[in-house]
Structure P
Amino acid sequence: MLGGEAGLRCGEIIALEQTDVDFTRGVIHVRCSEWEGHVTLPKGGRARQVNMTARLADTLRKQRHLRGDRILWRADGHPKVTQVLLNKRMSRIQRLAGLKVTGGIHILRHTFCSRLAMEGAPAEAIQELAGHQNLSTTQRYMHLSPAAKSAAIRMLEGTKQEAQNGDGLETMKISSP
């Protein structure tokens, strides 16, 4: 859910601490990332805030623990969650769902950006939420479904229908200067 509903990168998910989750304001503070055991700033060198969905906030509340600072904790009690472990779990989930195993945990960022785009979120908002420095990067993440493309074309039909008068004839709206 941290990838699919908040757009966090794998290293950001691993490094996320309980103090980074602000339930009062409904945001996650993405302050650091862990990669191969090294904790640094998130990719791009800057922290960001991501608003939580109600479902994500509820899940994080239910998963709170006293084992340590990090949000994720292994079931065997070991505090170290790694990219390899997350990717293995993602592959297992994809197989159980009957899906093609691709992309590891990172595919959830594409899901996050695509879902926002299909719901009509402005590209600049998606860029900020995903922590991309360039809009062109965000656009590579925003995959539209065939249904979303069809809905976009139907918008043109909606405009035409509104321009018709009661007898089905099109009318022109002329505004005076």
Structure Q
Amino acid sequence: MTKEKTLSTKQIYDGKVVSLKVDIVEISEGKTSVREIVNHCGAVCAVGVTRYKKLVLVKQFRKSIEKEILEIPAGKLEPGEKPDDAIVREFKEETGYDIENLRYMTYFYTTPGFSNEVGHIYFLDATDKGSTNFDEDEDIEIIELSLEETKKMIYSKEIVDAKTILGVMMYSDYIEKESII
């Protein structure tokens, strides 16, 4: 497989969350193609579990799909911010919970066909509940469900968010392996 060679780049848009560029690339045998690429600063997300073994989820409206969806808490990285710091900030802001036993699990590319966004998944214990601190444009409802309830909602397509599906299924696998040890 041959790496594509960038022949030219045109910056189309620079926004608060994303930027968009169009690259003309050379592909095999001297042919060219166009690549539209969304640049993103990266994001963090976490499967947070309360002392009552409930997963902390958030329900919010997503304009891009014109509906409310249930997700694990998440947020974007600020410039220069480390993922460990970002998830502590985001989880507290969105849920009000303090955090213990923060565990970094993996990273993933959200949509590598057109974006360089990297998501970082954490597991954590959600301890004392305090007040939330939503961004001014956020309207979030906090929902706590058992792992079994959450997985049922994934299989019934009530939860359709990719980071949530990945995080919850990884957490389920993690819990299963921990009980064997």
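Just so you know, all these numbers are worked out from the coordinates, no wet-lab data involved. Given the structure is predicted, the values throughout are model-derived calculations rather than measurements. Cβ atoms are built from the backbone, for glycine too; each structure is taken alone.
Details
- The greatest value of percent of Cα pairs over 20 Å apart, for residues 13-92 alone among structures P, Q is that of Q.
- Of the structures P, Q, the one that 2.1 was derived from, the read-out being distance in nm of label points 7 Å out along Cα→Cβ at positions 109 and 125: P
- When mean count of other Cβ atoms within 10 Å over residues 29-36 is calculated for each of P, Q, the greatest value falls to P.
- Structure (P, Q) behind the derived value 41, 35, 29 of Cα extents along the principal axes in Å, for residues 37-140 alone: P
- Given -12500 for helix-only ellipticity at 222 nm (-39500 (n - 2.57) for each DSSP H run of 4 or more, over all residues; to 500), calculated: source structure among P, Q: P
- Answer label among P, Q for the case where mean count of other Cβ atoms within 10 Å over residues 45-52, calculated from the coordinates, equals 15.0: P
- Comparison of P, Q by distance in nm of label points 7 Å out along Cα→Cβ at positions 61 and 157 - largest value held by: P
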